[in-house]
1. Comparing Rg/Rh (Cα atoms, Kirkwood Rh) across P, Q, R, which structure shows the greatest value?
2. State the single structure among P, Q, R that was used to calculate Rg and Dmax of the Cα atoms in Å, for residues 55-94 alone, giving 13.6, 45.
3. Comparing relative contact order in percent (Cα under 8 Å, 6 or more apart) across P, Q, R, which structure shows the greatest value?
4. Please state which of the structures P, Q, R yields -17500 when helix-only ellipticity at 222 nm (-39500 (n - 2.57) for each DSSP H run of 4 or more, over all residues; to 500) is computed from it.
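What follows is calculated from the coordinates using simple rules that are stated; it is not laboratory data. Everything quoted here is computed from the prediction, not taken from an experiment.
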Structure P
Amino acid sequence: MNLEEVIELLKGMAKKYRIQSKMAGVKKKVERKSLWIDVDRDKLLEIVQLVVDNSTEFPHFCVASTSDMGETVEVIYHFTINYGKPLEEVQINFKVNLPKKDLWIPTLTKIVPGTIFSERELHEMMGIEIKGLQDTRHLFLTTDFPKGVYPWRRDETGPKNLNKLYEGWKQ
């Protein structure tokens with residue numbers, strides 16, 4: 001599946017999309033394209049399932065990233081199609097904006113099991129409820145880290161007196 005086929009497949013389901021292009025390679029002669037798709041959280045599962053079902057090879061999940069945007073939290077699931085095929089790889093980024101007053105997103109683990117670690121990290125570091133995620137144990141924070149404090153948040157739930165994470169919480 002190429003970039004144009006993905007766009008055609010998702011037409012009408014995505015809120016909006018944009019294509020980012022940059023030159024890559026040693027001599028900057030190779031054009032790399034990334035597709036950025038804004039998605040409503042209630043369409044995320046359907047859209048990811050559609051891409052998985054219509055790909056000739058299973059899309060490669062890279063990582064889920066997040067940013068505190070003030071009143072919202074942005075979550076981006078980064079995938080690559082045609083992974084490992086030189087000059088054919090296309091990055092697909094599904095971006096979901098979540099209101100902080102209703103901070104949840106459905107898990108993708110039933111479709112892409114490898115998302116479990118990124119989703120656990122989103123839950124632990126940003127306080128996002130991942131609906132359907134079975135394992136919500138901490139990956140990075142110590143067991144004595146205070147509940148309701150999220151290291152990646154920029155609001156009142158962010159840490160106040162945090163030393164090095166691996167040394168634990170210092171009061």
Structure Q
Amino acid sequence: MGSTQTYAVTGGTISEIGASLRRSAQAEGGFVGHYEARWRYRYDFSPIGQSGCRLANVRIDLHSTIRIPQWERPAPVADSVAAAWQRYIDALDDHEREHERIAVNVAGDLVYALEQLRELSCEQLRVEAERRAREFSNRMQEAQLQLDRDTRHGAATGAAWPPPARS
């Protein structure tokens with residue numbers, strides 16, 4: 001279903017880590033954390049009577065990939081830097097996992113919607129299934145965008161570097 005990929009970040013100070021993250025962000029398309037979901041849906045037709053069909057064996061194959069930085073921690077490093085990194089990476093991972101939850105929930109909703117399609121001609125059923133899949137794909141994309149707008153790509157929930165000063 002899903003995988004987590006990492007890429008290296010280096011540095012022993014807040015500013016060195018920040019510089020490494022900025023370099024990585026350029027290579028990663030502008031963001032240091034990424035979420036990508038791909039899905040494929042499948043179903044069979046089950047003939048009913050002379051002219052109708054129902055969907056059977058509805059299945060969604062969802063592949064989810066999360067990409068996050070992995071700090072190559074030098075020794076020695078200040079405890080405050082290590083603690084700041086841990087808070088940051090936990091928040092970033094939570095943000096990307098929320099993207100994943102959205103995809104899983106929408107995929108489940110699509111399975112339910114397809115299973116609710118009633119007896120139609122096989123062609124009508126195929127057209128309606130494709131329409132609903134596009135609708136749910138658009139819904140998922142909008143929910144993903146809304147999450148990033150609401151959280152400023154996770155920054156509002158702690159996935160920002162440099163970390164805010166602690167009081």
Structure R
Amino acid sequence: MRLHPHLAEPNNHSTNMITTRYSNEDDVTTIHRFISVLEEQDFDLAAFRGRYLHNLSNADNIYLVATTADNQIAGFISCHGQTLLHHAGKVFEIQEMFVDKLYRGKGIGKQLVMAVHNILANREYESFEVTTNNKRADARRFYAACGFTETHVKFTRAAQ
């Protein structure tokens with residue numbers, strides 16, 4: 001069902017009957033809802049679907065969901081890989097991560113991060129990174145607890 005059969009499966013470590021799997025096109029409406037909540041904006045579903053399917057088709061992108069025993073999606077993580085000139089190899093960066101409010105505090109976020117980390121163990125890469133908004137203090141503490149170190153400051157300028 002996933003688009004990249006050559007990729008290693010995420011290690012399905014269970015946390016309170018939660019498993020991780022690769023995301024697929026059937027997950028788009030739930031992930032659209034998650035990202036809309038995360039970004040506090042309602043993205044157009046048709047446009048979102050196009051971006052989502054485009055990104056799913058890229059073997060350098062890792063999209064995972066955490067699912068409950070009754071197959072409800074409890075969380076989502078996206079990680080994009082790219083070859084940057086200022087690094088000695090490929091860099092993978094978490095772009096989005098969201099755990100449904102009903103399932104927070106149960107270790108699902110850490111499980112998703114570790115699932116990506118386990119997939120990356122089968123690849124050559126220079127670094128595994130994450131950027132988060134300054135207003136998300138809890139997220140900064142979470143990523144530090146997952147072993148990430150704050151090393152950069154990111155500046156953003158909106159399109160004109």
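1. The structure with the largest value is Q.
2. Structure R accounts for this read-out.
3. Q
4. The correct label is Q.
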